[in-house]
Structure I
Amino acid sequence: MTSLLRREDVAHVAKLARLSLSEEELELYTEQLGQILEHANDMSTLQLDDVAPTAHPFGLINVVRDDIVRPSLSRDVVLAMAPDAEDGRFAVPRIMGEAP
């Protein structure tokens, strides 16, 4: 089977992407990218008209618990436990490690 990708194509794309490839890398990537393109070409020949599109091959289940509204700490209690509070908010240094 002839490759869908030529060495010159890979060198051109590498140049556009401003990548400097050695001769060995150029040969390796030409072969690997050629295999990827051949696989994509094989996939395009499949008859998938009756297959529904999906984002994931398996059904995903959300394992997070249901949200239940319940009492929690008041703002005043939480701010009382903070190292520093100002105007009903946590006070934090402007820059990490420096005092405000």
Structure II
Amino acid sequence: MSLDELAKQEPATVNALYRYKREIFKEAALSVREKELIAVAISCVLKCEACLDVHAQEALKKGATKEQLREAMMVALYLTGPTAMVWSPKIDELMK
């Protein structure tokens, strides 16, 4: 089930999810940019292309560089092995 379909069927649940996201992704001890870079690494580990796209774009909007994206993905590579890096053409697209 897509998130869009879930939002139609369970709007309160999806709204709660987005409230939680807004709470997590606000400036605090870690900047939003740093949190987005963490999310980039986790997206690689989870092999979630949609997550990678969203969090990489948000990291860039918050001032992250392509070098920082690359380093975040290298952390994922170190912790999980090469499959964290080579699973998605999206990674190559982000590095252009």
Structure III
Amino acid sequence: MAEINREEVAHLARLAHIDMNAEELDRMAGELAVIVDSIKRVSEVAGDEIPATSHPIPLSNVYREDVVGETLTNEEALSGAPDNADGRFKVPAILDGE
């Protein structure tokens, strides 16, 4: 088991501005030791011959042809607009003229 003691956890807690009582320091030292040991075990198995993986299942992008479909004419698009001017939607101004 990794040697992470209570004083090291207290030092890290101070650096992170985290207040921890004695019980929390002891518990966290044990938990961090388990984490460090787990990382060591994975590091022992992972070698140069084993490729790094970011996802357990291979992903592939699905592409489709970009084809223009049915479109509205300008008049059709503006037919349901409450107000329009010069072939565009007319909306209330939300900014000053600047």
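6.8 is what came out when mean projected area of the Cα convex hull in nm² was calculated for one structure; which of I, II, III is it? Of the options listed, only II reproduces it.
Quick one: distance in nm of label points 7 Å out along Cα→Cβ at positions 22 and 86 came out at 4.3 when computed from one of I, II, III, so which one is it? Kindly include the intermediate steps, with their values, before the conclusion.
Numbers: I: 5.6; II: 4.3; III: 7.9.
The value was obtained from structure II.
Distance in nm of label points 7 Å out along Cα→Cβ at positions 46 and 78 computed as 6.0: which structure among I, II, III?
Clearly, the read-out refers to III.
Rule-based calculations on the coordinates, nothing more; no lab input. Keep in mind the model is a prediction, meaning the values are calculated, not measured. Cβ atoms are built from the backbone, for glycine too; each structure is taken alone.
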